[in-house]
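Computed from the coordinates by the stated procedures, all read-outs in this text should not be read as laboratory data. Just so you know, these numbers come straight off a predicted model, no measurement behind them. Cβ atoms are built from the backbone, for glycine too; each structure is taken alone.
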Structure I
Amino acid sequence: MFGLEIWQVALAAGFTLFAGFVKGAVGFAMPMIMLSSFGSFLPAELALALLIVPTLITNLAQAFRQGVGAAWASVMKYRLFIAMIVIFIPISAGFVRDIPQPLMFAMLGLPIVAFAAFQLSGRPMMLPIHHRRRAEIGLGIVGGLYGGISGIWGPPLILYLLSIHAEKQETVRVQGVVFLLGAVVLTVAHIGSGVLNAQTAPASALLVIPAMVGMWLGFRAQDRLDAARFRRWTLILLLLTGLNLIRRALVV
């Protein structure tokens, strides 16, 4: 089936279902879960191809869950962060061959782990209201610079949203909007690169089914989570994301 063994399809569907659930519950970590799990039984290029279409479709669902008006309001509210991402990803992409990937992963992973561990210890960090504009611009630049080099720009956004204590639905919606922009770029780029092709695209599209089922279940879990538990689970996933980046820094 699509050049894959039946057991590979079943395993990929199971991991995608779980990744969709996590994304629906807290808003992020789906590509990380899919790529790290797929890489254990599939070639790296095929693993990347399989996550592209589910990532695109689930980000659409996440961004527009409360409607077009709410999504547009989030774009306007966080326009400075989004603008920095859009501006600085192409700038830093030109240096991708000049900066060692292990160094970039470590430089992103270490502060994420420190922030999440500090927050989970019960000592919350909140940016003063008059510093939010500067923090939004600064973290947007950091996200864009890291995004162009490593393909990872979500953690700085999550750090910002947690620091300003953004409301639960808004946190998930804004992540969906920002990740959707990246997913569109990723899809177009890998159609051009040939990673997403006539053989891999149908297999990737097939995984939309378990991804959306998992996401629907995750949305139900998210709706039941109070703000404190939602924040705690987000921090736990952020901590795991940071540790995964450090792991990549050590093994690349």
Structure II
Amino acid sequence: MRRRSRGDGNMPLLEHVLALRKVLVIAAYAVAVGTVIGWFISDQTFAYLASPVTRLKNIMFITTTPMEPMLVKLKVSLSIGVTLALPVILWQIWGFVLPALKQNEKKYLYMIVPSSVLLFLSGAALCFYVVLPMGIKFLLYAGGGTVQSTPFVTKTSYLGFLITFLLTFGLVFQLPIVLLILIRIGVLSPKTLAKKRRWAILIIVILAAIVSPTPDLFTQFLMAGPMYFLFEISIWLGYLVERKREKQLVA
């Protein structure tokens, strides 16, 4: 990707808009190609994604409109397309958001983008394999002991719920990347983060309550725990980043 010049801070508004347009166009092409591929494996993919529900007893998927099966297939195909295009999307986003880099600093993109992809997928995997099965079981059966009922779930509602869950966890797992970038450019320091642990816990709990797809405390706790763990990892990695930054400033 063509990098912006060091005079990026003085770039006219029109050039910023054109640069953003280029980012969006490239990302859209990547998603479109991935969506075409996803169309052919969408049925098998949805069957796998629906397993947290289909494994439960007395739970059935229903279709409420004639268009629902086709819409689900399209949404699953698009979701596959976004997943396959994730490296391209994150490369474009980080390349646009980060300040213009010196020639010897461009290598950081080659570390940030793979790390960002890995963290996003790790967050989505934790959500799908750990949080989602427990969360769905809790939500579907909570309060159902007094009056017997058979839960029915539409494919559309489940897919929307699932995508929201996966996206939220994937974005939350970007926390170390954001903190390390702020440390690298001198906005934060690991010592400051370490001293503010109590405030960090409070902020993480509040953030988990805000961004959690469901209002129950169980899901919020399962989100806040990994967030704090990532915060601690960011502190220790931050010391390494800060030490390297100080050596470069001295040199």
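Tabulated results
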quantity	calculated
Per Kirkwood radius over Cα pairs in Å, for residues 109-236 alone, the highest-valued of structures I, II	I
Given 41 for relative contact order in percent (Cα under 8 Å, 6 or more apart), calculated: source structure among I, II	I
Cα Rg over 2.2 N^0.38 Å - structure with the largest value, from I, II	II
With distance in nm of label points 7 Å out along Cα→Cβ at positions 37 and 213 derived as 2.3, matching label from I, II	II
Given -24500 for helix-only ellipticity at 222 nm (-39500 (n - 2.57) for each DSSP H run of 4 or more, over all residues; to 500), calculated: source structure among I, II	II
Given 3.0 for distance in nm of label points 7 Å out along Cα→Cβ at positions 85 and 197, calculated: source structure among I, II	I
